[in-house]
Each structure stands twice: as structure tokens, then as C-alpha cells.
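Below you'll find a set of structures to go through.
We did not get these values from a lab; they are worked out from the coordinates using the rules stated. In this text, all values refer to a predicted model and were calculated from it rather than measured experimentally. Cβ atoms are built from the backbone, for glycine too; each structure is taken alone.
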Structure 1
Amino acid sequence: MCHRYHITTTRIDIATALGLQLSGEIEWSQNDLFPLKSVPVVISDQDDDFHLQAMQWGLLPRWWKPSDKHKKPTSFQRMTFNARSESLHEKPSYRDAFKQRRCLIPATEFYEGPKGAAAYFKLAESDVMFFAGLWETWGSGSETIDSCTIVTTEANDLVSQFHSKNRMPVILHDDDSRRLWMSSDIVERPILEPLFQPLASEKMMHRSVSV
């Protein structure tokens, strides 16, 4: 589970890391991000051009309607800020977005700490990393909510020392993996399967923090 991350880079840093121009003039003032916060997300259009957009962290499917269990969107979104890579192609909350609305979620570092020891993790050779994500647009009347979720996988040896459920974000660490994930021509799981492998521990570094 990834429930907290930092982003201290700028829009220009994100564009430079991706090696392309990004449309979208969003700014974000809060660098310490939690579910339901507005976060920067990279999406693609039908021509596979990338754009930067702000979205709520916690996926709200297009079919969602208020119910006795979830009377407000935020109640539902508190359960969908992470999507397990093993089942996202089957789960009703994620399967349409998996086929049609995959995204990149930029970050500087992410936090894990349920085992009593906590740490922040980042890439060893880059100040920007990109999580695999899914996004949706939900609407009712005049209200519209753009939202996203972070895809998770089994933790590598480094992260598993700090995570009781042995999970971590899917990190797309090179241009090929990011382009493959974002390709609008790919709608089935098998070709994307290799992307769900946890990033090798030696490609990461961490800093321990008190809890």
C-alpha cells in the first residue's frame, strides 16, 4: 500500500525527465501528498501525446452512484487510492481504466512504515520517478471529478523490510516501460505483465525516519 508520497520537483523537471513537452499549466503547493489530495498526473491523448493534469488521489469509477454504504464520493475513494496489479484488469473499479485510461504519477519519494520502522524511498540515480497509475472522470449534473490511483506490486527486498503487507508502487523507471504503459494501442494485460515486476532494490535508496 502506498498512502503517502512527496513531490518536490517542478513541471519542468517532470517534462525533462520524460524527454518531451508537456501541456497543462497546473501548479501544486503541497509536496506531502495523501489520498484525496490533488496530485499531478501525466495522461495521454489518442495520439499518445502527454499532458499534465491535476486529479484527486482515489479513483472514482464513471459508474459510481451514492449508496447507503458510500454516500459521498470521498467515502468510496478512500478504498481505491491503490490498485493491485494482480487484479486490476478484473476488478470493476479499475478494469475500464486499465484498458483505456492509464497514466503516470510523478513522485520524488514514497513512504512506507507499517512495521514500526518507517522510511522514504527514492531512485538512486534520478530525482523523479513515475508510478504506474489509472485515471477516471466521473460526472453528475454540473459536478465533475478527475481522479487517479497508484498501481502496486509485490515489494522488493528493500521495501519489504518496512511494509507488513509487502507491497510497493509499480515504478516505471525508463522510457520504454513508460511508453508501453501509456500506449493507447494496448488494451490487454499480457504485454504489460513485465511492467508489474518490482523495481530492483539496487536501483533505489532510502532514508529512515522516526515514527
Structure 2
Amino acid sequence: MTKQRISYVNPNDIDDIRMKDEFERCRTRGTPRPESQAIRAHVPATFWSFANTWQTVFHEGVADHTIKELCRVFVSHSVKCEYCGNQRSIQSQNKGLVEEDYFDLLNFEKSSRYSAKQKAALRYTESIVWDLKCDDNLWNQLYKYFSEAEIVEIGYFVAITMGQQRWLKTLNIDHHKVLAGTDASMMPGAETPESWVEHKSSDDYWAKNTKTSITN
């Protein structure tokens, strides 16, 4: 069993009403789930920096949310952040993403699941995550499908989520530890503490079969 590196701040011990409300949003809506925010809550400025950025850049913003969601989970599978990789955006589900859309992300170039626009964003994400050369072909594809504002937002979002996921991975945090009792934004198989334990031990659990390397 891995050791958790930083303690969770108990939301019930917080006096700030706005922070309590944000924890309640995490509990009922997820992305982020309460555990990661219970770590950031050690420093309120850090807590709010992430909450505000996540709301305005991920949940809102100028670029298609479902594309940002695919980019987010591409990062999760690349760096093998299990905490983040087991979350799903409710907004993306409402806009048509299905669970199968997450399965082939590291093999997106060869997959028929993704549109040319989605693949352009995933190439951009791959270049940022793996420090690849961003040549004219990549930029021509980006400008074909996205405005400059969208390119800026996607790039900034990928950079933010990659840094956060690499950091959270070092902390050994897990789901259903803070404000437990809801399945908000959890992937199928991870909705309850019991199902989560069972799913993690199954042979088809994605983190067992994902190589943290470029596969295309």
C-alpha cells in the first residue's frame, strides 16, 4: 500500500463559507474531486488559484470543452496519473463524449474514433507533454481548426493540467477519502470505494495496460 505524502485538510474544519461551497461543488460535480482540493487547501491562495483557473479555462473558456477533456485524459494516460485519469467531466458526457472515447487516446493517430480537429488538438497536447518538435505541419493543422484564442487556451490548459497531474502523482492521494459518498465525475467502475478497489485490481484497468511513452 502506498503512503500518502501530504495530509488532507478536513472540509468540516474550514470556516470560510466560500471554500466550503467549493468543496461541496467538488463533492457533487467533481473535476476536481475533493481530495486534490483538500491538499491545496493547506494554502488558500493555492486552493483558489486552481479552482478559479479550472472553472474559467476548463469548464468555461473559448475552446470546445470536450476537446479539452480529451486532452486532459491524454495527459493522465501519458504521465499515468491514476487520480486524474479516473475522473470524467460531467459536462463532456452531457455533450456527447462516451467512455469508449477515452480508450484509444495514446493511439489517437491510428484510431478512427477521433475527428481531424480532435487529432490536431491531441498532437498539440502530445508535443507539449513529450517536448516534441512543433513543426509547420502541426501549426498548419492547428490554424485550420482553431482560432488563435483557442490555441492559446488549449496550450495553457494542457500545461496547467500536466503540471498538476505530475505533482498529484507524487502525493499518492486516492479517491473516496474526502467527502466520500458520491460518484460525481468518477469513471465507470470507480463510483464507490468498494467498486474502485475491485476495478483497480482487474486485468483491464487502464493504468496496468498504459505505457508512459509515445505509441504512435
Structure 3
Amino acid sequence: MENKALQDLRQEYQNEELNETSVHADPIRQFENWFQEALDAGVPEPNAMTLATANVDFKPCARIVLLKGIEDGSFVFFTNYNSRKGKELLWNPYATLLFFWSELSRQVRIEGRVVKIAEEASEEYFHKRPFGSQVGAVVSPQSEVIVSRSVLDEKMTALEKEYLGKTVPRPSHWGGYKVIPNAIEFWQGRQNRLHDRLLFTLEENNLWKLERLAP
């Protein structure tokens, strides 16, 4: 593909504005309002979010995960603790989440500290998942090199037969994390690339400071 083809890709944003008087004073509530609007607008997988982490060499890595809850002002997702993201979070327990709802010309960027949720909560959610997803979590040595797809397929078939009609044990290396935010930025696309950006930053008194950023 020629660079010109990429450079000529343009979309003019003409959605509603985002200003200091209309935004909720609590960024968690503001996120919930926008999330509900994304649901109402029929945005596909509105809970899909980019999770960015960094390794011991300070090299970033990003991937899509799914938001599975908002609890006590924290954003919850589940994964394999032995995966690349799990290992990076063990070394550097800070991450960034990014939601992009193109249909509404909106982004939300969330920065914060990451901690594991209680094992009881991971256990409860694990057994709410579809049977195949539970077995899949047992099957996959996430992020490790495997010889072929057949390794997974054969193990999946065997374990589906083994656990049929039984409780699938949650692997100890599978569970939830919560991102405890210290900064949340709301981005609303506007005309002429003069977008609205409102940044909430958590201060030492546990109050949120609101500032406008240049686009």
C-alpha cells in the first residue's frame, strides 16, 4: 500500500461536544454514562479495551481484553496470570486501558495501578463462564510457544470428555485483575481535528482534578 493511500484516509468528526459543565464530576460515573450510551448505540463489543503494559526493558506491549466489571471505582478483567501480560504486571503493576467507540467518535484512556482481585471473586466468575471457555482456560498455556494447533485441539477434546457433567476446576494461574485509576481522560472527536479532551487526575486528597487538554 502506498503512503498516499494512508495519508488520504480522513474522517470528519461531527459528534456532540464534551465540556466542563456537562461532564460528571466523578469520572467513574462519566465512564458509566458513556458506556451506557455505547450500549444504546449498538457499538459492537463496547467492553473491548486495549491493555498496555511494559516489560523489564521498559518496552511496551498492547493487546485487547474485555472489561468484566467496575467495582469500587476499579476496572476488572480476567486472564492467565502466566501470560505475557501477567508476567509484565508482576514486574510493573501499572497499566493503561483504552476504549475506542468509533461510532460515537469517543475514546477513554485510563491509567492506574493493577492488583489481583480476591480468589473468591475469580472463582465465582470462572464458574459463570461457558463450559467451553472454562475448559479452554485449562487447556491453553497462554503466550507460550506450542508445536501446532492440534496440541490445543486434542487436549480440548480430551478435557471436554473428562469434565462433561462435572465442575471444571479453576486453574490457580487464572483469575482477575483490577485497574485502580489515578488518571482518566475522555476524548470526543470534533470538527477540524479540534477535539475535546478532558483529563481527570486523582490528587492526594482522593479528589479528582479536572483539566482540559489541547487536542
Query raised in the report: Given structures 1, 2, 3, which gives the highest value for FRET efficiency 1/(1 + (r/R0)^6) of positions 104 and 136 (r between Cβ atoms, R0 = 30 Å, to 0.05)?
Result: 1
Query raised in the report: For which of 1, 2, 3 does semi-axes √(5λ) of the Cα gyration tensor in Å, calculated from the coordinates, equal 35, 22, 18?
Result: 3
Query - Given -8000 for helix-only ellipticity at 222 nm (-39500 (n - 2.57) for each DSSP H run of 4 or more, over all residues; to 500), calculated: source structure among 1, 2, 3 - result: 3
Report task. Please state which of the structures 1, 2, 3 yields 15.5 when mean count of other Cβ atoms within 10 Å over residues 72-79 is computed from it. Result -> 1
